[in-house]
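**Student:** These are the structures in question, set out in turn.
No value in this document is a laboratory result; all are computed from the given coordinates. The model shown is predicted, which means the values in this text are computed figures rather than measured ones. Cβ atoms are built from the backbone, for glycine too; each structure is taken alone.
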Structure 1
Amino acid sequence: MDLLKRLCETPGISGYEERVQEVIREELTKVADEVKIDKLGNVIGIKKAKKIPANSSIPKKVMLAAHMDEIGFMVSSVDKDGFLHFAPVGGFDPKTLIAQRVVVHGREDIGGVIGSKPIHILEEEERKKVPQLRDLFIDVGLKKEEVLKMVKPGDFVTLDRNFKELNNKIITAKALDDRVGVYVMIETLKQLKEYAVDIYAVATVQEEVGLRGATVSSFSIEPNVGIALDVTIASDIPGTKEEEVVTTLGGGTAISLMDSHTISNRKVVDFLRNIAEEYKIKYQTDVLLGGGTDAGAIQRSKSGVPVCTVSVPTRYVHSVVEMCHKEDVENSIALMTKFLEKVHQGEF
């Protein structure tokens with residue numbers, strides 16, 4: 001889990017992924033035949049087929065996509081008292097942000113906290129209101145002239161929370177969405193043995209603001225089949241009706257049937273299910289109508305690509321305490337390893 005810890009704790013919001021990009025580039029260099037970074041910033045590891053399928057002279061191209069960007073903020077202004085105002089980069093639930101620590105990545109990294117008007121001086125009507133992002137600010141404890149020596153509008157901000165193993169089964173961290181998908185992709189390449197396809201392992205940028213990295217990279221790769229590696233909602237928590245549960249923590253890797261951007265290719269879904277059942281890999285299926293993955297961009301690339309998403313069930317997505325189960329991570333790696341070893345046999 002050392003690599004996953006490093007991935008989660010390295011900052012990189014959408015459009016500012018350079019730091020985590022370098023970590024991923026280093027790791028892919030160890031397991032790929034070639035690594036390149038495209039103009040948008042996607043890191044693409046290419047692993048050439050070890051053998052040529054008997055029924056073809058050209059190996060299929062399989063694209064794996066796991067986004068490296070995390071949600072965060074951009075400094076929009078510094079007020080007369082030195083407080084930072086910010087714009088969100090990606091989707092946030094404001095109630096999860098109050099009293100959180102942050103790191104402002106300016107000329108140097110400086111710590112701060114997200115502040116709001118204290119409850120003690122709120123009017124009765126104000127107390128009833130749901131907090132809005134516009135009501136929040138960042139306090140770095142410095143006057144304006146000191147702040148401006150280190151911070152300027154356009155600098156990015158990440159939430160400050162360490163990776164932690166709560167016990168021998170459960171992990172919590174910020175940015176598991178989608179650094180755990182990147183981790184699954186890299187670990188899968190490490191475990192591969194015999195395979196008869198060319199693999200394009202892509203750590204994509206700017207997924208949280210519109211699947212931009214996957215759109216660009218799939219256009220140039222022109223894959224025969226694509227798999228997005230991401231997280232999905234584990235909604236097995238108090239207050240959720242049975243019929244509302246998308247996936248459960250510890251229930252196995254999740255094979256997506258549909259989300260708000262994609263209806264998964266039925267043949268790819270069945271192929272993944274058959275592999276999981278043959279090799280006794282614990283899995284579940286999910287239908288998520290409130291989000292999407294890079295598969296949506298890959299599917300619509302050029303003349304179309306058969307796709308599916310394989311996800312790690314995660315509680316509290318888009319917060320600093322995202323939570324997943326180690327066995328679900330391991331099952332995701334196992335499923336993807338077997339899939340890549342057998343995908344040349346698929347008829348998609």
Structure 2
Amino acid sequence: MNKVKIIIFGLISILPNFLKLLIYRFLFGAKIGRNVKIGFGAVLIFKSLDIDDHCKINSFTLIRVWNLRMGKRVKIGSFSRLTVHSVTLDSSVTIGSQVSIMASFTDPRSQFSAGAESWIFEYCYINPERAIKLGRNVGVGGGSYIFSHGLWLSKLKGYPISFGEVNIGNDVWLPWGCFIMPGVSIGDGAVVGARSVINKDVPAGALVAGSPAKLIKDRIAMEPPVDAKIDILLDTTKDFCSLNQFKLDINEHVDRVDFFINGKLEITLAKDRGIAIDDLSNRRSLLVIHDGISESLARSRPIFSLEKFQCSPRDKFSEMQISWLNYLRKIGTRYYPVDEVQFAAV
């Protein structure tokens with residue numbers, strides 16, 4: 001990329017947001033959705049740019065990429081740096097402040113991707129000299145390091161050189177200060193202890209910790225029964241209403257629990273699997289069920305499945321229902337609108 005073009009991109013960074021978007025769209029062919037905000041001093045240098053609705057790139061961030069694709073509601077914090085050939089960030093990915101994702105801008109093998117609802121916290125350093133792929137709902141704690149290459153001293157002198165893709169599955173938790181080495185794969189649902197060094201593959205659902213990390217438990221999580229899930233959601237809803245000073249009334253029935261918030265029926269919680277959804281079709285309350293859902297069902301009424309945490313498109317929900325779903329983050333629960341996040345068929 002020539003120096004003149006780089007200077008132009010730098011000058012664009014100090015313009016008001018609406019002018020930046022116009023220039024990116026009409027002069028450089030970028031695809032940019034609605035309600036996108038690019039902060040003062042944020043420099044975007046690109047060949048191809050595709051940003052979906054409601055994304056935010058904060059001030060003084062540097063993004064230098066060949067290809068960048070951002071799904072809905074992606075957030076990139078201030079003073080972060082992304083210098084990679086290709087970056088793909090699915091819906092609701094968050095990259096914190098002062099995060100560095102740095103590798104070769106021109107090498108097509110340099111790729112970084114993160115699935116929906118993944119979060120990279122502050123001060124992380126990620127080097128995707130080879131592809132680094134994060135699945136859905138991956139939490140990368142602050143001050144963590146992920147490398148897909150290991151080199152410094154000369155191979156001609158006999159020193160080891162390594163390159164290898166890093167693959168991190170869905171629903172993985174990496175607390176603060178972890179170090180992931182080249183060529184490592186981490187299975188779905190795994191948890192890594194803080195400040196661990198991962199130099200070999202981690203099985204799905206396992207707990208590992210240490211430097212180097214060792215297996216602590218084959219299976220860290222045991223899914224609770226339906227009645228325990230109901231108790232958790234009852235307690236969480238009470239906390240939600242108490243914190244926000246909402247009036248909560250709970251009406252319990254044979255097959256369901258109704259939550260009236262500020263006098264309005266907002267949430268209906270099924271007591272067991274197989275609730276007769278057709279009998280509740282005239283309601284606009286958010287129906288929380290334990291079974292899976294189809295896309296057609298999710299588009300027909302407000303609904304949230306506890307099986308895979310899929311739900312209706314966001315425009316089906318009231319403001320209160322969205323607030324309640326967001327509050328479920330307090331118990332580590334995400335939600336995935338069917339029009340944004342597609343799950344593989346089992």
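**Student:** If we compute distance in nm of label points 7 Å out along Cα→Cβ at positions 22 and 142 for structures 1, 2, which one ends up with the highest value?
**Tutor:** 2
**Student:** If relative contact order in percent (Cα under 8 Å, 6 or more apart) comes out at 6 when worked out from the coordinates, which of 1, 2 was used?
**Tutor:** The structure behind it is 2.
**Student:** Now, a different point. Which of 1, 2 yields 14, 39, 35, 11, 1 for P(r) over Cα pairs in 10 Å bins from 0, in percent, for residues 206-285 alone, as computed?
**Tutor:** So the calculation was done on 1.
**Student:** Of structures 1, 2, which gives -5000 when helix-only ellipticity at 222 nm (-39500 (n - 2.57) for each DSSP H run of 4 or more, over all residues; to 500) is computed from the coordinates?
**Tutor:** 2
**Student:** Please state which of the structures 1, 2 yields 159 when volume of the Cα convex hull per residue in Å³ is computed from it.
**Tutor:** It was calculated from structure 2.
**Student:** Let me ask something else. Given a value of 20.1 for mean count of other Cβ atoms within 10 Å over residues 190-197, point me to the structure among 1, 2 it was derived from.
**Tutor:** Computed on structure 2.
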